[in-house]
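Read through the structures below before going on.
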Structure I
Amino acid sequence: MDSHAQIRKAVRDDSAAFLSLVDALAEYEKLSPPDAAAKSRLIDDMCSERPRFDAYLAEVDGRAAGYAIVFETYSSFLALPTLYLEDLFVLPEYRRRNVGYTLFKAMVAEAHRRDCGRMEWAVLDWNQFAIDFYKRIGATHVKEWQLNRLARKDMERILVNGK
């Protein structure tokens, strides 16, 4: 089924729709949504003079149906940027209508436009719907690399204690 989704970069006037989609993703992942301060930072970081990330909306019939967040990292070995896809989310009522694929393809086009050497993302191990989608489009699961993370409290511990 054709999605008829229109993809466009989000702007400050899209704040309510964008934040609603972020809340919907939190609900889908059974996480607490961002609090008011975090939501304010999201919008400020998206709309600042030097944005920390870019957000794109997928709209169907003028309604926000999904979103993607991307930002660049850099590969020292390719000597090219990598487009990192932080979030790709589509509301349940728009799934299986090609909205997700249309949004993903737009992010691929954005990576290509930016002359990125690759595009990367992470997927939760329980999200079989997404895993199957990425397999269908030919994405490579990189088993050799393990995602690691330091939370802010861990960074502060290292800075204070040295370990």
Structure II
Amino acid sequence: MSRLDNVLLKIRTTGEAARQVAEWKNAGERVVFTNGCFDILHKGHVTYLAEAAELGSKLVVALNTDASVKRLGKGEERPVNPETARGLVMACLEFVDLVVFFDTDTPLETIVQIMPDILVKGGDYDAAETDPSSKKYIVGSTEVRANGGEIQTVDLVPGFSTTSIIGKLKS
């Protein structure tokens, strides 16, 4: 099997990922979950994902589909890279164990199906926030906690964002 084939095996449907996560949990693995667009992969993303992976033994990354990114209102030009390209690049990271896509406005359904041990978001969120209407609330945190899981945040790397990179390219 080629290296590319091995990378492509990391990209799964949510159902396939849920079955794999169940197997990992039965084997004693601690599964970490995070999500995002990860449109133009940069140092901030890689640092965040590496730190998230350190919180457990397996990392699952859920990527917004192209349609989901459009609905987030990040701009007409987003996503810059289509979901298939974003998924492939994400799967190439050695500390990412599975990649799934979600087409909804939030990853709640995906989180509930996968039910990670640890749900992670960036430091612009608050792990202690319980009000779903707050911008700092982590979607899925109520469900993961109810299942005995943990909610964590990882500090963001200052000066790195896809929006700022696009802004530099336009200027």
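Quick note: the coordinates plus some simple rules give every number you see, no bench work behind them. Because the structure is predicted, anything quoted here is derived from the model rather than measured. Cβ atoms are built from the backbone, for glycine too; each structure is taken alone.
Comparing Kirkwood radius over Cα pairs in Å across structures I, II, the highest figure is found for I. When distance in nm of label points 7 Å out along Cα→Cβ at positions 90 and 130 is computed for each of I, II, the one that comes out at 1.4 is I.
Calculated for structures I, II, mean count of other Cβ atoms within 10 Å over residues 42-49 is largest in II. For relative contact order in percent (Cα under 8 Å, 6 or more apart), the calculated result is 27, so let me know which of I, II that is. Of the structures listed, the value fits II.
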